[in-house]
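Each structure below appears as structure tokens.
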Structure I
Amino acid sequence: MSGKSECLTCQRVLGLMVLLGFMVHHMLRVNISIAIVEMVTRNNTTSTTEVPRYNWDEEQKNNVLGYFFWGYVLTQIPGGRLSEIFGAKRVIGIGILTASLLTILTPAAGYLNYYCLLVARFALGFAMGIHWPSAPPMATKWVSPADTSKFLSHMTASSLGVAITLPVCGYLIDYWGWPSVFYVTGTIALTWTICWFYLVYDSPEQHPRISEDEKLKLRHEVKRDVSSGKKKSTPWKKILTSGPVWAIIVANTCASFTFFIAFTQLPTYMNHVLHFDIKENGWLSSLPYFVRYFTSVVSSCVADVIKKNEKLSTTSIRKIFCCSLFFGTFVLFTIQVFWGYNSIVSVAVFTGSLGLMGLATPGIYANCVDVAPEFSGTVYGVSQVPASLSGYAITKIVALITKEEQSFQQWTYVFWILAGTNLFGFLFCLIFTSGDEQSWSLKKDNAEMEKLQNDGSKETP
């Protein structure tokens, strides 16, 4: 019995639920990226079901994709700070519950009116914007500093959600039409929300089913001074004038800019330029996301091992992974500019670039906890604002460039922009990234911290 409980600890249940939660999160976001191919297609459609189709031009289609980000950006900072104050359980749970209901109602919004659909997409983004910034504060309560990267790699399980959703949606569309995509994904998200509220708690101290052994073990391992945040003011000026924070902001924005190209536009590129049908489109569009998750887990484990062995400083670890991400992606999209008309090259470039995005976990996400454990959610939320706006920007850029013609020649301009963005990210991170906790991050004085650690040692059996 004890062996079973040691295997299925509350910390591991939390990790599993966080992993599944980020799969659900991106499932609700990416479903429309492939559904929209059929929502606006009138000729040579592969769907065997009679469903409504809309006569949208490129600008209207990209508005449907882009309005999500206007809602998404508004709740990034509040989401991070609210999770520090009230706990991530309630913040994440309410957000995904709302998003699942909005997803189920999306086809009805489309039937009613184009502008109703835009409002639904905006509201979906508003509900889901609180999710990502809420993960780092949860890590500060449940995970030791040496295992932060590995825990936060669960965030990139979002890629698994995309990788599974895209091909499955392709088959759903083919057999039952595009509305089925929203009904199925919304129902799955609703089921996850019920499990989340029952299984997850904000800290070991609040968990009613945790064993005393696990609670004492976590108290000894974590050793972070993170209060509930209720009575502590946020040092906004110091956060917004901090070089290491700006390194996180720039890195997250540049990485997101690249990610959103694949996230919102890859199915369209596969369809119009490379001429894959809807089922091939789903599988090939999903391949890069499997690679991204694999890279995230492996690189996070490597980063944590290096940190535990003290082979390199935390600053060096963060810089190595950030710079590798951006320089590698710069090289790949430079190749795409010249040979992206070839389907094999395009699949390889998008797969490689999304694979490199996995390095963001030990390079960017874990860095929020390094520089400010007390305000990790706020710092990540701040970085998510321009990162989220980049998602909207990319839909407008692609719409403007491809408005007259969906050709490889037009797309090369998009790829040049991506190459330049990643080169800038490489240079900025090389100069400003730091793994040191900043002086403005609130913490106890040395005597109190020493007493806390001694108490934890005495309690450990």
Structure II
Amino acid sequence: MFIQQLPFDILLDHVMPRLDAHSLAQLSGTCRLFYRLCNDEIVWQHRVTADFSLPMATDRLKNGWKRLYIQLDRAQTYTWGENSDKRLGFSDQDHADRDTSTHTHRFMRQITTPRELRALRGKGIVDIVAGGWSFHALDRRGRVWMWGWVSTHLCHRRGLKSHQEPTHVQFPDNVHIVYIASGRSHAIALDTAGRVWHWANCWQPRQVHVTQATTSKFIQITAHWNSSAILSATGELFLVPFPSTGTATTTTTVLNDPPVTYPSSPFVQIAGTEKYTIALTRSGRVFKFWTERREAFVAAPENYTTELIHFAVPPHPQTLLSAQFRHFAICSQGKVLIGKQDWDQHQVPRILDASNHEICKVTFGDYHFGALTTQGRLLTWGRYSSGALGRGYDHSDINEREPQLVETLNSMFVFAVGFGGVHSGCLAIPRQSLLQHNHI
């Protein structure tokens, strides 16, 4: 039987979704049937969902999924905030460092409104995360880009310079990364096979081999300041130490620790702060584990576990847990709960008031914060943080408690955001290209 003799619904529902964008483009030119199938709205809606992480507003699109995919593949990367060490990715020749205003020197050190990082234009960037002095970005081909200082201590000790422009992290050729996370001075990634990798430089990622997992597939990763945590497909939580930075020939980190589990309701999401791992169960309960002292926690986890009873949320597939440095947030059904890592079980969460904006993700720098809305808007609040709020030059070290729009991005639809230290980054596409044939 030839493939075109298969029933139409089998081809549309089971064959087409397994093809990547390049394969769909090639197949569409073979005959009229496959031209029709390869340009079906459902097929491209699946590809957008599989290859990009978008705010929920895109669920309202009626058509134009292929057009949206093309626009997302050309997404623009923006960075702003502290730039004295060139962590924002702009080279010495970039226009962002040659401002002719009276504040030239200050603008070189602090870029106070989002500016496009043109070195990543056309690279198909789908996600961005920030560390203490760096950024990592993931493209849809599964490659990871890094710029800035991953670890200032490591680089200074070895006489190395920061990567002023985006540089590939050197994974083996057969590795296709799908998720990334960044700690203070290291990063961790998950590939299509469910394998975990971590690194403290861009040239020597090491695979993490977990000996006591009941499955070889992992579904989520998170990073603390100096360690990481990973979640298996069966709901087991494992703690991962800081990646080795030695010159040993081994490319594997072997982890023999037993898993952390919650028998009555498996963990479904995890997020890491400076010292704690926050975990959400399938039933909506929230736990905080003091994992800074990994050996002590693994030996007696019950002594370092706190249930945050006031943060419990009704189970919902679009609930999102996020954390960094000393804060964490839970976004669930339009409600945002924010807490601090050192709070006990009696603390009541702060309810984020975003002036009728529907928040779908919260991100944290050291002392500045950001929220992404379902409409692709970016809101920021907190300290000025070297301009990392993104709302312009200001002499004062302001500390804003309420979220405000980053107005310079009003013409863009922001779909990914990552804050860290005193710098910020996001991914966006022109809003007009998304709204031209759809009402959002």
Structure III
Amino acid sequence: MNSLLIAFFLGCAALCAAQSAHDPNYCYAFDAIRPQQSRWADRTSNNAARASSINPNVSQCTPSRFWLYMRHGDRLPSTNDINRMVPFSNTQFPNIINAYNQGRSNLCHPDFVATNTWSWDPNITVSQEQFLTVSGWNIVRNIASRYQAAFPTVLTRTYDRSRFFFRHTDRQRTQATVRAFSDGLFGEGAYRNVIFTEPPFPDNLLRPHDNCPLYDQASNTQAERDRWQNSAEFQTTLTQINDKLGLTGGQRLTARQARTMWELCQFHQLWEPHIDAPFCGAISPFNNLRLEYFEDIDEYYTTGYGLNPVRLAENMGCGIMQDLLNFLTSTNPNEETVKIFSTHQTSFQLFLVTLGVFRDAAPLTAANFAQQANRLWVTSRIAPMATNIAAIRYNCATGGDDVLFLMNEHPLVLPGCQSTGLCKVSHVVTLYNRFLTANCDALFCSVG
């Protein structure tokens, strides 16, 4: 089994036991563990998903090339998020405060204080929607520093344009992410002297889903997600959240409003990790798992193995897979030896399908939440903020070069590779050979 998954399951054994039932008296402020912070779907902090250390000595050969594919770091809410959060702050937020003051709420006092002292920041507007935040910048910079500490001979502290290649999409959050990564490598402010490759239009390498009508049709399905939201289990969660807040009658939160409140909790905890975030105390760790499952089902059928046909999802990653294979097999001394790409959650998860990792034996459905407690497709683990896959090639004097795969600094085990994440380059080429010479501009949006 993938050691990344082993680590996750071992951690989950303790955490999930503590989340096996709803606690109506749960107090976020008094929870020293806060297991839900590692189960916040795609708004999970990378710090909650990453490994504690990197072992660069899994091969006896010499590290020579470094390739990284990375989702952007922590960001501001999207336009759609903001257009839900502002009305929530104007209407439901006062109802939550009034319910507590009238003695109907079951929030503990510190959780109420964290919420009562909150107000919507008017500086968060649609003009800066999804911009990278300060916390996002710092986390990405630290990721770069840790990789550099593990592979100092490849990720040197001196920038050389002929050796380092950085590529982002046309969004501010990915542009800022590669800048933060370069700062982590070369020192504070060094990004000002780094060359970043501008994205083409269309960008079939890092945003292939933008340019594929077949994908638009295949991903336009919300049936299973909606079945879960309408299920008795999810509706029980909604009832328990409303009861916790003491909301009655027409003031009770809808499912969408409850998820908006959940997202406000998450975003604020991302931005200020050392301060108790508002609204977090309204959702027990167990109910958090049910909300997370809503997100996982949604992503499973739009960017995962539930996409129909799944062959389309596999082909969408043609361009980035081809880049990886060419990079691992190249012997050209004049090419870059470090390549850093910053992309988005959709592209990243589609690439996981291209790799064939995190595939569950049974599909995620509205009817099997309990059976999927140890599922592989967990967006909190595979698509947190700044989620990343690194491939490090090792040159072997006797031939047969090695490659180490890491995901969020854990070993990522591809089919037929070692539990340490180590593999032979030749084996990786065999696994994904159909992409090596493919015409990706034609293949990426096809089911062939």
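Computed from the coordinates by the stated procedures, all read-outs in this text should not be read as laboratory data. Remember, predicted model here, so these are calculated numbers, not experimental data. Cβ atoms are built from the backbone, for glycine too; each structure is taken alone.
Have a look at I, II, III and say which one yields 1.4 for distance in nm of label points 7 Å out along Cα→Cβ at positions 178 and 218, as calculated. Going label by label, the one that fits is II. Out of I, II, III, which structure matches 25 when relative contact order in percent (Cα under 8 Å, 6 or more apart) is calculated? Computing relative contact order in percent (Cα under 8 Å, 6 or more apart) on every structure in I, II, III gives 25 only for I.
With helix-only ellipticity at 222 nm (-39500 (n - 2.57) for each DSSP H run of 4 or more, over all residues; to 500) coming out at -25000, pick the structure among I, II, III it was computed from.
On the way: I: -25000; II: -3000; III: -13000.
Structure of origin is I.
If Cα extents along the principal axes in Å, for residues 194-289 alone comes out at 52, 38, 24 when worked out from the coordinates, which of I, II, III was used? Among I, II, III, the structure yielding 52, 38, 24 for Cα extents along the principal axes in Å, for residues 194-289 alone is III. A value of 3.0 was computed for distance in nm of label points 7 Å out along Cα→Cβ at positions 50 and 306; which of I, II, III is the source structure? Going label by label, the one that fits is III.
Where does the value 16.2 come from, among I, II, III, when mean count of other Cβ atoms within 10 Å over residues 370-377 is the thing being computed? All intermediate terms of the calculation are to be shown ahead of the outcome.
Details: I: 27.6; II: 21.8; III: 16.2.
Computing mean count of other Cβ atoms within 10 Å over residues 370-377 on every structure in I, II, III gives 16.2 only for III.
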